[in-house]
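Input: structures, listed below.
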Structure P
Amino acid sequence: MNDVSAPPPPRVDAVLDITAQTCPMTYVRTRLALDRLAPGQVLEVWLRGAEPARNVPATATQQGHAVLSQELREDGVTVLRLRRG
């Protein structure tokens, strides 16, 4: 039996909790947080709701950032990790 373990999650440089925000403010807040990071740094964003979970990663990708991971927790919060482009 092979012991294949998942790679560790990326190092997170900043965390942004926007679970109380609604679109379009979710991406506005995300973009401002990404702008404060250096290229290559990782932002972890906590979102709530289907619309932000779709729109924030799509808009971040369009702006040249990389989506490293996206997972829905049991409490309904989506945890999104973005690398600044």
Structure Q
Amino acid sequence: METGILYEQALETLAKCGIEVELRDLADDDITIKSGLCEIGGRKTLIIDERLDTRARLAVAAEALRTVDLEGVYVPPAVREFLGLNE
């Protein structure tokens, strides 16, 4: 499956889990800032560095999905496979 489509499906799955996704420029000369899951104002938010390519964005989204309870959430088959949930 095309990486872009898989990434979009991963974002849809995150939304079903109540996780907002924000693309931000995380460039900073003074400190290192990485993409990841955090809580902002009581809401779970996945912040992804907008400078990342689609494959790297997908990896960040998958890492976040691996940390949440997916019980009762429809996860598309391709996303399940990518996450290793079919094993």
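Here distance in nm of label points 7 Å out along Cα→Cβ at positions 61 and 77 was calculated and came to 2.5; which of the structures P, Q was it taken from? Spell out each step's value before the answer.
Working: P: 2.5; Q: 1.9.
So the calculation was done on P.
I have 1.6 for distance in nm of label points 7 Å out along Cα→Cβ at positions 13 and 45, calculated from one of the structures P, Q. Which structure is it? Computing distance in nm of label points 7 Å out along Cα→Cβ at positions 13 and 45 on every structure in P, Q gives 1.6 only for P.
Looking at Kirkwood radius over Cα pairs in Å, point out which structure of P, Q has the largest value. Walk me through the intermediate numbers first.
Working: P: 13.1; Q: 13.4.
Looking at the calculated values, the largest one is Q.
Going by distance in nm of label points 7 Å out along Cα→Cβ at positions 37 and 53, which of structures P, Q comes out largest?
Values: P: 2.1; Q: 2.6.
The structure with the largest value is Q.
Computing helix-only ellipticity at 222 nm (-39500 (n - 2.57) for each DSSP H run of 4 or more, over all residues; to 500) gives -9000 for which of P, Q? The read-out comes from structure P.
Every number here is computed from the coordinates shown, using simple stated rules; none is lab data. Predicted, not measured: the structure shown is a model, and the values here were computed from it. Cβ atoms are built from the backbone, for glycine too; each structure is taken alone.
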